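Enquirer: Below you'll find a set of structures to go through.
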Structure P
Amino acid sequence: MAKTSLLAQIFKPNVNPNSWSQSTLAILRVVIGVMMVHNGLDKLANIESFAQAYVAYIGLPFPIFFSYVAAFTELIGAPLVAVGLFTRPAALGLFGTMCVAMYHHVKVAGLSLPYLELSAIYAAAFFFFLINGGGLFSVDAMVANLLDKNALSARAKQIMRLEKAYEASTAEAEAAAK
């Protein structure tokens, strides 16, 4: 029982019981995850060039190895973030990759915002998901609920079920109007 409760806490997202907030969080998670995939594909398209221009340039050892690590972190981690499965570990890997990218940009161009912009936005988004998890509309929330029925509040479970949440809010609005 203790192990499943611990696992449920790892999967449990920070919950704001508001369907609009959770919907926008899910949209952000999907968009950021889908957009990140192409970065991994670009790296794999010419791994040797990426290794020399980026990884070896900042002085990391084994540039080919670390280039593959970065590419596969983006190719595997980004879809995981998009669907909200293992969101925190995936976001941690992607956040680390974006921190290295920001370091590269600073080393190449100094604190030039046009060079830092995209990697900083990605890093901030992945840091957000690292801290908060995938939200209620994620596979993580379903796993947390399956592992521990008490992991999520009744209100959070209601929001996960959009139909019941909509019906409940409609009924509450009608009752308040009377």
Structure Q
Amino acid sequence: MKADFIAAGTGATGSSSAMSLNQRFISLCRAIPESLIAAIGRFSIAAVFWKSGQTKIEGIAIDLVDGELKLGWPRLADSAVALFREEYRLPLIAPELAAPMAAFAEHLFPLLLLVGLATRFSALALLIMTLTIQVFVYPDAYPTHGTWAAVLLYLIARGPGKISLDHWIERRYQARQ
């Protein structure tokens, strides 16, 4: 097979150096730490859901990236229930229940993801939320939801990485046994 590739190329030397360059590139890519990928994935997907959750509450605003910090007692925004009643229109669940549940979930699970605590469970919860949004709310937004699902599936399959409370707890637990 390799001989066929070389014979089809521009010559043994050209193909050989292209293969070598390709192999070096692949090795370099494989050297990216999974913990770095997981940390970036956790931060990025947490930001998506946190920002969405912030639109559903009043009285407190926390956006570390934009530098917004307004502390107060959080309460559900009136617009949140209206949003669920008029735009989202989820079946089987009343807007008065769906709005506070979504606002709570969009704050709790991103926080857990950020610190890497109950990461797989939190990612699963947000994946279910993503699938619900895709199927019932914005079915044409599959490119965005597919990206979210890919990050969440990575976290479910691979976990939070070494930069996480889950990893720290696991190491402490294993050390005691």
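Nothing in this text is a laboratory measurement; each read-out follows from the coordinates by a stated rule. Just so you know, these numbers come straight off a predicted model, no measurement behind them. Cβ atoms are built from the backbone, for glycine too; each structure is taken alone.
Enquirer: From P, Q, which structure was relative contact order in percent (Cα under 8 Å, 6 or more apart) = 32 calculated on? List each step's numbers first, then the result.
Expert: Numbers: P: 32; Q: 23.
Source structure for this number: P.
Enquirer: Tell me which structure, out of P, Q, gives -21500 once helix-only ellipticity at 222 nm (-39500 (n - 2.57) for each DSSP H run of 4 or more, over all residues; to 500) is calculated.
Expert: Among P, Q, the structure yielding -21500 for helix-only ellipticity at 222 nm (-39500 (n - 2.57) for each DSSP H run of 4 or more, over all residues; to 500) is Q.
Enquirer: Which one of P, Q has Rg and Dmax of the Cα atoms in Å, as calculated from the coordinates, equal to 19.8, 70? Present the calculation step by step, with values, prior to reporting the outcome.
Expert: Values: P: 19.8, 70; Q: 22.3, 71.
Clearly, the read-out refers to P.
Enquirer: Could I ask something else about it? Can you spot which of P, Q the value 3.0 was calculated from, given it is distance in nm of label points 7 Å out along Cα→Cβ at positions 56 and 80? Each step should come with its number before you reach the end.
Expert: Details: P: 3.0; Q: 0.6.
Answer for the origin of the read-out: P.
Enquirer: Can I ask one more? Work out which structure the value -0.35 belongs to, where log10 I(q)/I(0) by the Debye sum over Cα atoms at q = 0.14 Å⁻¹, for residues 104-159 alone was derived from one of P, Q.
Expert: Q
Enquirer: Moving on to the next point. Could you figure out which one of P, Q the value 2.1 for distance in nm of label points 7 Å out along Cα→Cβ at positions 24 and 152 was computed from?
Expert: P
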